[in-house]
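**Student:** Next come the structures, one after another.
No lab work stands behind these numbers, since they all come straight from the coordinates. Since this is a predicted model, take the numbers as computed values, not measurements. Cβ atoms are built from the backbone, for glycine too; each structure is taken alone.
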Structure P
C-alpha cells in the first residue's frame, strides 16, 4: 500500500494517489476509500482494480491538512494503509490512517 502526493502549483490542492497492492487486497472484488474527506460514508470512493490486481484512485485534497482515512474491502472489512504517514485512535477502539498534505 502507498500514497503518492503531487502538489499543484496552480491551486491549494494536492493530488494524492492511493494504492492497495494485490498482496494487501487479496481476493477482493472491490475496495472503497473512506475518510474525513468523504464524511466517513461507507460508499466512499470506489478504487479501480488494475490488471495487476492492485487497486488505485486519485483524490484532490486540501494542502496543509492531516486527513484520516481507511479502506473497506468487499463492503465489510475495514483496514488501514500499512504505509500511512501516521495513525490516530478512533472512537471504535481501533486506529485510522492519516495522510499529511503539508508542504
Structure Q
C-alpha cells in the first residue's frame, strides 16, 4: 500500500467526575460518529484503569479504549481535534486523552 496511515486512540471515561456511570448511549454515539466519518472504529469494552494528577489531587478513571486507523491527512487530524472538544463536553470532562501515531499496514 502506498498510502500513509495513522492510528488515533481515545480513552473515553466510563464515569462522570462525580462517580455516576456514563450512559452507554454516549459511548455508542461516539463510536457511530467515528465510524460515520472513516467507515470503521474499534473499541475494547473492558475497563482500562487510569490515574492522573490535577491541581495536586490524584484522579482515578475507568476508561474504554477506542481506536481507528485512518489516512494520515490534515483532515483526519482536524476531525479528531474537533471531536476532542465535543467529547470533553459530552462526557463533562476536564480533558479527554487522545493520541495518534503513524502505522504501517501489512
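**Student:** With relative contact order in percent (Cα under 8 Å, 6 or more apart) computed per structure, which member of P, Q shows the largest figure?
**Tutor:** Comparing P, Q, the top value of relative contact order in percent (Cα under 8 Å, 6 or more apart) belongs to Q.
**Student:** Tell me which structure, out of P, Q, gives 2.6 once distance in nm of label points 7 Å out along Cα→Cβ at positions 8 and 72 is calculated.
**Tutor:** Going through each structure in turn, the value belongs to P.
**Student:** Quick check: -500 is what I get for helix-only ellipticity at 222 nm (-39500 (n - 2.57) for each DSSP H run of 4 or more, over all residues; to 500), calculated from one of P, Q. Which structure matches? All intermediate terms of the calculation are to be shown ahead of the outcome.
**Tutor:** On the way: P: -500; Q: -10000.
Computing helix-only ellipticity at 222 nm (-39500 (n - 2.57) for each DSSP H run of 4 or more, over all residues; to 500) on every structure in P, Q gives -500 only for P.
**Student:** With P(r) over Cα pairs in 10 Å bins from 0, in percent derived from the coordinates and found to be 13, 47, 29, 10, 1, which of P, Q does the value describe?
**Tutor:** Working: P: 16, 50, 29, 5; Q: 13, 47, 29, 10, 1.
Matching structure: Q.
**Student:** Using the calculated result 2.0 for distance in nm of label points 7 Å out along Cα→Cβ at positions 64 and 80, pick out the matching structure from P, Q.
**Tutor:** Considering all the candidates, the number was obtained from Q.
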